[in-house]
Structure 1
Amino acid sequence: MPPPRRIELPGAGPEDVVVDAGGVLYTGIEDGRILRVARDGSDVQTIARISGRPLGLEALPNGDVAVCNAQVGLERVSTRSGQVTRLVDRVDGAPMLFCSNVVATGDGTLYFSESSQRYPLEDYRSDLIEHSGTGRVMRRDPDGRVEVVLSGLQFANGLRLADDESHLIVAETGAYRLTRLWLSGARAGTTDALIENLPGFPDNIGRGSDGTTWVSLPSPRDALADRLIAWPGWVRRVAWAMPSALQPKPKRTAWVVQVDAEGRIVRDLQRPGDAYYFVTGACEYGGEIFLSSLLDSAIAAVPL
């Protein structure tokens with residue numbers, strides 16, 4: 001990976017970054033602010049503030065931005081007025097615990113993920129260690145109806161809709177894989193793996209200009225975490241109860257890979273986490289890939 005160009009932000013933790021049709025970036029930081037960011041870094045504006053922690057975002061065709069509020073659910077932010085509208089905060093009658101990422105179809109349908117039904121964002125490592133398998137994906141129809149379309153996922157995270165909307169790609173962070181949910185055609189309603197055995201923990205995913213998928217990898221795989229997956233549940237629960245200093249830790253790195261439609265890694269961009277680290281999102285535009293991070297205080301731009 002070439003040295004990144006940092007776009008400094010007025011706060012930490014831009015967990016996801018998306019770009020609208022006009023090439024403007026949007027992100028959300030840990031204090032709840034939603035930011036509009038010029039790609040050259042010349043202008044950073046606060047357009048809204050949500051009551052919670054923004055994670056995944058989606059630029060909508062009407063100019064608004066859909067936002068996953070980790071503690072609340074799915075919201076919509078007007079980029080003109082800053083008004084925040086609650087879209088989903090309960091699924092099957094129960095409050096959402098960990099809303100993670102969202103994508104939109106052409107007709108306004110929203111697919112959104114919930115990483116865990118057992119642990120909130122601030123305790124995300126516990127879900128990865130316990131391997132709870134309580135992640136899921138929901139669909140919100142334009143009339144407001146909500147339905148669970150995929151469940152039993154190992155920490156459901158980033159989403160990417162196929163260009164022809166034939167399938168949805170879901171990053172399962174705890175399983176090191178990208179799973180496809182087929183939405184149309186003969187395979188509609190079925191799933192398969194686009195790629196398994198990824199070299200790191202996949203987080204948010206984004207569209208490449210050639211129809212490929214960019215996968216952010218906040219950290220490489222951890223040998224202890226890999227061993228824990230194969231151990232009985234009671235052993236994983238003991239590991240979860242260990243002091244945090246003894247639990248597996250993310251390695252400081254900057255890393256994204258590009259996966260084609262056949263599930264092959266066609267580009268691997270990584271570097272030591274000195275200038276930027278813990279990459280949790282990636283979007284491509286205008287010959288650059290823009291990276292976001294749950295822990296850093298900037299968006300990073302990398303030439304392709």
Structure 2
Amino acid sequence: MKLALLCQQPGLYSHQRLISAARARDHQIDVVNHVRCYVNITANNPCVRYQGRELPVYDAVIPRIGASVTIYGAAVLRQLEIMGSYAVNDSVAIMRSRNKLRSLQLLARKGVGLPVTVFAHKTSNPDDLIDLVGGPPVVIKLLEGAQGIGVVLGETRAAAVSIIQAFGGVDKDILVQEFIKEAKGEDIRCLVVGGKVVAAMKRSGKEGEFRSNLHRGGSAKEAAISEDERTTAIAAARAMGLNVCGVDMLRSGHGPVVIEVNSSPGLEGVEKATGVDVAGKIVEFIEKNAGAKRAARKGDR
């Protein structure tokens with residue numbers, strides 16, 4: 001099959017693994033920097049141009065769109081979808097998952113376990129926000145943060161009030177969430193591919209750090225997950241409409257609670273922690289689903 005990998009940094013571990021996994025199974029894969037594409041929007045001959053040439057209709061596109069260019073990357077992906085390419089994660093699902101507030105609202109509507117969360121912009125009563133999530137300590141998040149950036153722990157009421165007021169003073173939308181003490185600075189990331197959890201790891205924050213992101217100096221090891229955690233991860237992926245994603249959960253006293261669904265999860269941490277060939281499983285998923293779509297197109301001729 002002819003595949004495209006939409007990414008800005010092809011040298012990253014995750015992207016190299018996807019490229020090698022595709023080539024190992026005799027697929028052609030082009031690396032396309034989506035921010036350097038431009039789109040011809042027309043009814044008769046829609047196309048995407050890159051490096052002075054028109055991109056072909058790929059059998060499948062693997063989107064690895066950076067958070068800072070979500071809107072532009074999703075627009076390029078949408079055009080490729082219009083042209084007839086199969087998207088591993090489609091543009092609508094990516095946009096849905098990248099909006100933290102919308103994703104939490106959709107997860108809640110589907111009954112997926114979440115930390116108690118309050119959304120706010122400016123408030124004259126920060127104490128009420130804190131009380132709504134069970135009192136201090138509380139986690140305060142900027143909506144546009146990523147990789148643990150813009151996530152602050154208000155350990156005391158006074159500290160939490162100051163943080164909420166500071167964000168309000170600079171016109172920032174925030175989420176205030178209950179702090180899951182029993183998680184002890186650890187979370188579980190499940191890699192979901194095609195509606196199945198294919199690998200899971202436990203991430204632990206460095207000493208004195210409540211965030212467990214590997215980018216923040218955390219560590220990871222393989223995790224044995226419960227059936228409830230497996231079901232929660234699959235339900236979260238389905239609620240977002242994502243075929244491939246990382247679902248981050250905390251182990252709370254009232255069961256697993258989802259804190260994020262990542263549409264472009266890194267593969268290095270989970271592959272090294274578990275030994276699972278996640279990139280290969282993604283390519284297998286593409287073969288099954290994009291291949292079926294290609295066969296259907298041929299049958300319609």
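Values quoted throughout were computed directly from the atomic coordinates according to the rules given, and no laboratory measurement underlies them. Being a predicted model, the structure only gives us computed values, none of them experimental. Cβ atoms are built from the backbone, for glycine too; each structure is taken alone.
Observations on the model:
- FRET efficiency 1/(1 + (r/R0)^6) of positions 164 and 268 (r between Cβ atoms, R0 = 41 Å, to 0.05) derived as 0.95 - corresponding label from 1, 2: 1
- Value -2000, calculated as helix-only ellipticity at 222 nm (-39500 (n - 2.57) for each DSSP H run of 4 or more, over all residues; to 500), assigned to which of 1, 2: 1
- When mean count of other Cβ atoms within 10 Å over residues 52-59 is computed across structures 1, 2, the figure 14.1 traces back to 2.
- Answer label among 1, 2 for the case where log10 I(q)/I(0) by the Debye sum over Cα atoms at q = 0.09, 0.10, 0.13, 0.16 Å⁻¹, calculated from the coordinates, equals -0.48, -0.58, -0.94, -1.29: 2
- Structure responsible for 2.5, with distance in nm of label points 7 Å out along Cα→Cβ at positions 204 and 220 calculated and labels 1, 2 on offer: 1
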